[in-house]
Structure 1
Amino acid sequence: MLQVTNDRTHRLEAFEPQNAPSVTMYVCGPTVYDYSHLGHAKCYVSWDVVRRHLKFKGYHLTEAMNFTDIDDKIINRARESGEDWTAVAERFIHEFLVDMDALGNERVELYPRATEHIPEMISHIEGLIAKGFAYPAAGDVYYAVEHFENYGCLSGRNIDQMQAGARVEIDSKKRHPMDFALWKASKPGEPSWDSPWGPGRPGWHIECSAMVRKHLGDTIDIHTGGTDLLFPHHENEIAQSEALTEKTFARFWLHNGFVAVGGEKMSKSLGNFTTIRELLKRYEPQTIRYFLLSMHYRQETDFADESIQGAGTGLNRLRKGLARYADKLAEPGAAILELADHATERFTAAMDDDFNTPRAIATFFGTLKALGELVEANPDADAQAGHVVAKLFALATVLGLDLAHVPEARRDLSNIVLELAALYDELTPGQPQSGEARPTDPDELLNQLITMRQEAKKAKDFSRSDRIRDRLKDAGIQLMDRPGGTTEWATSDAGLRPAARA
């Protein structure tokens, strides 16, 4: 039986949809003003795996993921770039989908946009005003949190405590400092829509409530998003939805943990983010996905290039181990069939335990080990082993992993030799720019550059050493630094290779 951690009740619960086998699911999508980063990748890969496992369990899914295509950040980006705000939103919707496709995420059934649902938002706000849960204020409309007795039910926060810690603005139009905007009066030069309260645009929180209600109904089975959305966004969604409909808004709330850099959440506001697009230049997409799934969706994931590279090494070791047996499909005996069934049971049990992807991945390694032991003990099983491998290949698709594909190791660096040569020439301006002074073999050229970097570090010329490291990184080469120096290097599609030592 599938069990999930429900953040509404703060406990592990059996998953029981309201109209089984149908399941309705809503994913808070991105505000589309820039390229997505690794934190977004963790969020949407996590929910893609939830989607895939529900389908594996036999459920019929209707999933919506919204795009916030009107927001201060989009307007500001348009001003900076000189584009129309609609062009900015359209461009980054496209780029988001490109990144998600590259990571192997399935397309969902519905992608509603905020700007396509202005009438529904206005109607929702009018209903809240009529029931006494919202009030107009000089062109704005605010939600009155004091009137919703369950406010704080998701986050566990007490409204009096929240009020004590809130900043009260001078001449604020709010009646309570925790009240939030449902509708914002228009400002000069900003896009706006007509409304009963004058021209303006919707607040952020009302978007999701209106889109959920239109496309999925008053009550949905699953609502997901990042931990950073739990309060206030998801708390406010519950308040404005349940106040209007008097029904449970979402039966199960799931939130994914952050991706952290140096102990801080990866975010654009902090400037410590790495875009998915940049990572895809350096790593195979499946390596990124495997790295993210090696941690439970609710856990914080620490980002480091070495960790992603290590994940790639583990993934390819698993692939190569399975490839050894993949074509051995003689009629299976009882032991082979039993091992395949056991793998399915262990994998399903892991995923039924709140989508425990690390345990599910461990099933692959454990089964491969058991298969090797079976073949060693029973030579007849060697010719049948492909049936177990085929089962693992099928189970891996629930995680969106392709274990059947073994990337060819890059045997040379010829495709980036010009970049390596240009860097070498920049670092040796007093030498001839061609001929004997510069190595022609790309592997030797790279080793020379690594040696130059290590010599620069010994001389405490950190500007030069960082420059070499960063330029190689841009070319798709990751240096592995250890206490004794740079011992290995790796590319996105090959394992570790030994480096030259100074």
Structure 2
Amino acid sequence: MKKSINILLMFAVALLMMVTACRKKFLEEPVRNQTPTDFFSNPDAPAQLVTAVYNQLYEWQQHSFSWIGVTSIADDDAEKGSDPGDTGTDKDQLDKYTFTSSSLSFNDIWESNFKGIARANQALYYLPQFTNISDGQRARYIAEVKFLRAYYYWNLVRCFGGVPKVTKNIETQEDIANANVRASAEEIYSFIRQDLTDAMSVLPSSYGADDLGRPTRGAAMGLMAKVALYQKDWAIAKNTSNQLITSGTYSLVNDYSSIWKESGEFNSESLWEVNGKGTDPNKGLTGYFVVQAPRGAGGLGWGFNTPSQKLVDAYEVGDVRKDATIIFSGQTLWDGFVTNPTAPNARYNYKCYISKTMETFNGNDNETNKNLRVVRLGEIYLIHAEAAIELGDTASARTSLNIIRNRAGLAKTNAVTEAELKEAIYKERRVEMAMEHDRMFDLRRTGRAGTVLRAAGIPFVDGKHELYPIPQRQIDLSGGKLTQNPNY
């Protein structure tokens, strides 16, 4: 979306952005024309405000091509894919680390997440003013919105470090000026944790079928554990992940490959998914799946974000996760579809595969309705293992690690020392969560990015590539008030 106004100014005009689309029933809000006069008397207005915050999750800028580029193509587990001459606008730059602050993907990520934050701030401003909903409903809506605002900020801080901390509607010139000043990464993390803490105290442990996709208390706890991991707050990471593991609410599914099928949505392992299912029409994450689907004659999509040979080599013999993660050209897939043996890429992402014959498909490749898994119990076990080893609790770390290895069909770890066990946990995290948009951030937060990526032939520059550049477009629109990250 290219507009001549700064995304931060959109906060000032977001009042009645009642953008709606059909997802599950809780997102199926009919479009209504209304004026400020009857806004607060409209019984549907509170739900519409909250729905608008969810709807940003489905936009092209949010989880699709640009997100795939900065979170996956840029790491050592994936390559650009597609045809050699198809740059994907700037995905070739992300793949080769020739990107700059003017590369399109960074501006997409910035704009989309700040739009989500704008909608969240709008909802948080107006929800307390409604008198036509119960206090309990209002509290839950506010908790949902705070979770989503935390998630949008989580995406930004991992990509860019410190960003503007915008906590309310932009109404004055002073607000606009403040919104063009970067807060520190520590301030953003603190804000995220406060939103998650608030959400955890209110959100329910589960929902009925019509409300699947709303964050639960477990979802907020899962994201909190992950945030604590990134901040090296090992005690919180260990305690929170242990609470989830022992809660009795979640359990690992036996068949790892089933997680990625439509039948595996909202399974016992799922803490939070972006719910792409809907009715009339089925409308999902715009472009997410077609961008990565196999390319070529008889193919299904564009063929970007292809698993690397380095990822293939990372799996141990007998690890069932490899065949659940990687499609090999010429392979017969689980639904009987045979991929093109002469496809331009040797491998494709199996976790985003959609069957047009064995799963719900509405004929629109760009808006297929499969869910995006964001937080699941498999990762929580590995968060627990990593936090435990950092705290010197090797027994707990080994136990959690081996539970994940057992599900993958592997023997218990043979790591002996704490250093060996830590490396084993890092490796397990790589193969357990391959192609799930975390590898790049994991390498950065553990200080291994330069060593690992350069060994893979990627020209990572220490002191520069630990963060992505602040989009030059945003710096220009701020009149130079936004400062750039080092060495860009």
Structure 3
Amino acid sequence: MRPPDWLDPLYDATGMAAVDRWAIEERGVPSLELMEAAGAALARETELVAGPGPVRIVCGKGNNGGDGLVAARLLRAAGHRVDVLSVWPLDELSADAGANLERLGGGVEVVPADGWDAVLAGSGAIVDAIFGTGFAGAPRGGAMAAIEAIAASGATVVACDVPSGVDASTGEIAGASVPAAVTVTFHAAKVGHRIAPGKRRTGRLVVAPIGIPDGAPGAPVAGAVNAGALELPPRRGADSTKFSSGEVLVVGGSRGLTGAPCLAAGAAIRAGAGYAIVCCPASLEPILEAKLTEVMTFGLEDADGGLASAAAAAILERAERSASVVVGPGLGRAEHTRRLVREIAPRVPAPLLIDADGLNALGTDLELLRDRGAPTVLTPHAGELARLLGRDSGEIAARRLASAAAASEASAAVVVLKGDDTIVADGGSLAVNALDSPALATAGTGDVLSGTIGALIARGTEPFAAACAGVYAHARAGRLAAGRLGAESVVAGDVVEDLPGGLAR
């Protein structure tokens, strides 16, 4: 199944190979024509960024190297000094790469593993054409030496299709990898361009058409969320009421952590919920009442400044009238609160979003959520997901896509793995937010995201779509706030203020 229009397609290596094969074998597009178009796009982008000094094109032996050879011929024809450097002996080139070696007319140096630092010194730009989308694993031998030398050169690097060393299907990096300033990819973006750590090696991504006809079989495996997601939530009409716009119930707050539920509830109202209610410890209700004007509070039995496990029945009763429930902001980690979360999470009758301390209360018991009768959304950052899966946080950082998918499968929930490359996983559906927003790297913005997604669900948006739209709008609001204040000065409340702009069509 193809992704909806509000997701820009992202291919993995298998899917892209199938598209190439279909274009060549079924539609009769000569493979050398595709390579010529790819090399031309690579040459154009290289000309734009090259500084003083020769352009060095580092070629592998596959079709990625062939693209580099095309770029070398075109750049030489345009008057540039170009040094073409090969990692492997030239008799190992693929058939199409060999054909373009003949068209180039020579002038290719095969570089030994210990010679790369010297031949790359003083480069005006380096074109990385070593490995393409089919690469997986860790580079070895001469390829590893070339990649390490490119990374150490300090030159502007243009990567062909995908930075060498990055797995195009996952974004994972198993060893050395090329840090590109620009990556020129062909036909469509790949998953590895959008997911860290590969995203951080990709630089500016240019997607170049190379003549593959429309209608290729096979579906992209994921999608990058675009502004079309903002069209999904239902809009208020003349007959709308606060009840039809949906109630968001926020369960949170503990001594010292009253801000988190206020941010989540405030975001829910800004994101279009008809009204929001915060279930909080009774001893803290006066504080929340003073902070919140448009949001109601519901003080419940507490213990040591946090919600007591005895509050479960009242929360479940209130949830029966709610369109969505957000559990976790500012809850704290006391044992009685942990018991509360584990009591209510499987039984909440409404769509449930769990964040922050709500996630910590689950421990590694994701199966608690599998048999829920209503949808579930989890919004962990990498550290929280590591605890949920019983893994090291470094493993989550290295394998973000696989980790999010594993948590979704284990919990039967939509998992929103937060980060610069926020991933939304729901069984076989995968989406990535490609909208950078550094201003969100501050405390409380996760609570804002929870309230935003909770509101979109309450308004009637399907949970996976609500998570995608919420992530996109949240990032957009962060960018708007940064435009007003500067990224380093943004606080979470500023993001709430800019949610209307973030959600605007």
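Given a computed value of -0.26, -1.13 for log10 I(q)/I(0) by the Debye sum over Cα atoms at q = 0.05, 0.12 Å⁻¹, which structure among 1, 2, 3 does it belong to?
Computed on structure 1.
Consider the structures 1, 2, 3: one of them gives 4.1 for distance in nm of label points 7 Å out along Cα→Cβ at positions 158 and 462 as calculated from the coordinates. Say which. Show your work: numbers first, answer last.
Details: 1: 4.8; 2: 2.5; 3: 4.1.
Going label by label, the one that fits is 3.
The value 0.9 for distance in nm of label points 7 Å out along Cα→Cβ at positions 110 and 214 was derived from one model only; which of 1, 2, 3 is it?
For distance in nm of label points 7 Å out along Cα→Cβ at positions 110 and 214, the value 0.9 is produced by structure 1.
Readers should treat all values here as calculations from the given coordinates under stated rules, not as data from a laboratory. Note that this is a predicted model, so its numbers are computed, not measured. Cβ atoms are built from the backbone, for glycine too; each structure is taken alone.
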